[in-house]
1. Comparing 1, 2, 3, where is FRET efficiency 1/(1 + (r/R0)^6) of positions 98 and 266 (r between Cβ atoms, R0 = 25 Å, to 0.05) highest?
2. For distance in nm of label points 7 Å out along Cα→Cβ at positions 42 and 282, which of 1, 2, 3 scores largest?
3. Which one of 1, 2, 3 has mean projected area of the Cα convex hull in nm², as calculated from the coordinates, equal to 15.9?
4. For structures 1, 2, 3, which has the highest computed value of mean projected area of the Cα convex hull in nm², for residues 74-153 alone?
Structure 1
Amino acid sequence: MTGVTEPTGGVGRVAVLGAGSWGTALAALLADRGHDVILWAYEPQVAAEIGDGENRTYLPGVRLPPGLTSSTDLTAALVDVDMVVSVTPSQFVRHVIVEAAPAIPPDALLVSASKGIETSTLMRMDEIFAEILPGAVQERFSVLSGPSFAREVAEGAPTAVVVASRSETARLRVQAAFQTDRFRVYTNEDVVGVELGGALKNVIALAAGVAAGLGYGHNTRAALTTRGLAEMTRLGMAMGAQRSTFAGLAGMGDLVLTCTGDLSRNRTVGFRLGQGETLEEILGEMTAVAEGVKTAQATVDLAARHGVELPICSEVLAILTEGRDPEEAVRSLMHRDPKPEDWT
């Protein structure tokens, strides 16, 4: 990886929680950046692989910086850290942060890079952090999102992301901690919009994958992506997000990536569903998590709570949970009553 070698922004020691492909890529980027980084892994085998210089389970073929260390001891990983980066799958964030909370220094920056909504509570990641951790959490919490496949980041492909925080100081410090000549970080104050953009785009990517699996081409993908963005924006605004956020990196940018990129796990799951495989078969063969599978239910439940109509997300949920035929789902979307193009 290529980047600036001197850390800035008052961040030196960093704990990255979660050693999947994305957590490993971010840990490697931060270590290359000059930070003292420890990567916490739940699986002992993964921690051992990282210690050998390569996460063969989740990011095979990528050599990790020699200064990057790993541990399965969550408490030890958090000793004297200046920044905690949470990258566990969204449905496990609460469990990990509850366990980590007593060891997190009270002034440490908190960064969430998990993209999802907790299904049992319909909470965003920032809401989970605020509920668990005492003190002025909102003054040190940020969310990192945007179009960024882990492998491409780890291989040094030019990438642009966004960091959102309600605190200008926090977002500027996190921006400085992550920014390199290959990883450009923009700032945003709309935590709600950036959180929702990162979560909801995975559901639309499932739909795009289903369409591709059915053999439909660019017209269909463009329609799903555009109307999917409308659904994301509609729900986001109902929840207090800013419309402009969904036209940016965390909205349109990440949506285009996950709906079109071959490295997208959610698109891949959708594609295989469109090809006729069952969800159980697909998930049984995956080591990584496709967040959209769980987020679909939470998205539809949030829409019901806020009185928002999300036809694409609803059809995706029906395919996932009710065994709805994908072709029938497409027909249902196309046969809806004609209406004006509306984003609100």
Structure 2
Amino acid sequence: MGDLMTDRGVVLVVDDNEMNRDLLSRRLQRQGHTVLVAENGKQALDQLQTRPFDLVLLDVMMPQMNGYQVLEHLKTDSGLRHIPVIMISALDDMESVVRCIQLGAEDYLFKPFDPVLLKARIGACLEKKRLRDQEQAFLKQLQAEQEKSERLLLNILPKPIADRLKQGQHTIADNFPEVTVLFADIVNFTRLSSTLAPTDLVQLLNQIFSKFDGLVECYGLEKIKTIGDAYMAVGGLPTPRADHAEAIAEMALDMQQVITEVTIPHPALQHQPIEIRIGINTGPVGAGVVGVTKFAYDLWGDTVNMASRMEFHGLPRHIQVTSTTYEFLKHKYVFQPRGAIEVKGKGEMVTYFLTGRNVG
């Protein structure tokens, strides 16, 4: 901490007596302070609203609006209450001193002033103000860092899961009896990745996945992760919902539309359409947070594996669903039976292509 006598600040002197104002102003200016004056309480409050001050020297006895009233107004104003106030008065009255301290005054000085005492009291108040300002700046910085951490956490975890993690839960794992899982994959991505420069490839993926993220938010779903060119989302967790299959179906149909708006950042490929395969399945899953230093919210179980297989064994520009998902959606959406296909690890399975919404 520096010498209290060396602090300089912007000081407002409030006194209805012109001689007192001039005396205080000259003395404070000689000490290196920037001094402004006000001859009544209203004028003081007006000035305090227009520029920042480090200290107020406030006379107690003034007409119309006395020092008590000005002090009370200052300490009830969230934007001004941090400014230290030294009351000045000819009243050598303990009751007045106590009242001012109770209202929030930093100090109380009696007229006529002892110059050395005045300088010391002002220096002490300015030092306290400087320390308070540093504390407030630190708290604001801390709050900004906390908000940044919160945003980063919400980028990788659903909010209900992030809240549980912040409350101290170390192991988060839940079973959900009924959700709908979607996988999407870009057709011919390997060829694209060998043609495009790394920056162009990242730009392309960001363009596509940003559109998909917007659909996830629109339909109240959860994006689980991206793996290379694969995109995974789910409906019905971490907060269960009855229309999980419908929400995923809506997203899948919209994905087919938004992918047509994507352009490849390469002159020779700009007019080449981007195609995706989408696979969907419905059923029970396990879900939880994995990792210790790098968190990830992930799903597991046969339902997830089957949704991935629906994408893998699907066709470009098609949404392939299992018979389970079909049963959930058949009355609200239009389907084209694909028939039985050979699915790795499952043998023959009857699947369907989701082609549109039932407008009937």
Structure 3
Amino acid sequence: MVIVMQSNASEAQIEGVIHALEKHGYEAHRSDGKASTVIGAVGVGIDYDHRHLTLLPGVRSVKRISEPFKLASRGFHPDNSVYTIGNVTIGGPEVIMMAGPCAVESREQVDVIAEHVAKAGAKVIRGGAFKPRTSPYSFQGLGEEGLRYLRDAADRNGLIVVSEVMDRTQIPLLCEYSDILQIGARNMQNFTFLKELGKAEKPILLKRGIAATLEELLMSAEYIMSSGNQQVMLCLRGIRTFGTHTRNTLDIAAIPVLHSITHLPVIVDPSHAVGIRDKIPPVARAAVAAGCDGLLIEVHHNPEDALCDGPQALYPETLVKLMGEVRAIATAVGRHFD
């Protein structure tokens, strides 16, 4: 349930409500909004009459939430969540470009790509140092060495880093080098792992599983948030359907649907959604028009020789052209792309 405090509620009154919730077995999660403080109650209070809450000083209203995801819902947090990470703000009016290689292959490779994406206007560099691959014989990434290359290249070009963490043992290492921890589609419902990520002090980019519903995606976000980490971003990277003309199918309607039910930023990865280089720009343009908060796009200066997913990596000059196109679209829908 959600308790909305009066706009002039004192700190003592807010703490009084939190104490009452915890006394009866709830976890209380406080959100201080522009107009008032909202307290989300998670759990089941045995034999507790919720009308008692309405009688507490400073309480304006008490609402039951029907959605199983409490902390991720707009009922708990009516305003959009906005995260400032270094010099980058995600979830606000600006649409953020995250771009880079699928995998870090060498220092020279990531240095060249980082310079290209920074010049194009990207704020975040993506790159995998640990790669979950379907075949055990495929390139698995450079590990910590790759993370060092990525961090160094990002720092030289004024970028922040997003990179995938594959299991709980890698969390400390990724926290050392990466500004945002990416959770791949395969791990979206690894609930033990998600709980551990809830203890991390880094923003989380959570990718939708290939056959996951939006509710399942939000429940996975809830696992992270209920464990303490409120900085979660949702990433749409395509789902598996009966279509065969593209690698996956991007659920474009999920963008406005998610914005209507959750306050979490929505990022779109058209590279994995489509998997075909010349189809990625139009899908990226559509995602911005539909209201996404950012794009996650693969870029490689020599994709024909890439060790991972070369056919879906854009050339740097294509990224530059796409940036100009999405700037115009963002302006048309009341956003901006710096």
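1. For this comparison of FRET efficiency 1/(1 + (r/R0)^6) of positions 98 and 266 (r between Cβ atoms, R0 = 25 Å, to 0.05), the top structure is 3.
2. Details: 1: 2.1; 2: 7.2; 3: 4.2.
Structure 2 comes out on top.
3. Answer by label: 1.
4. Structure 3 comes out on top.
Where a number appears in this text, it was derived from the coordinates with a stated rule and is not lab data. What you see is a predicted model, and the numbers here were worked out from it, not measured in a lab. Cβ atoms are built from the backbone, for glycine too; each structure is taken alone.
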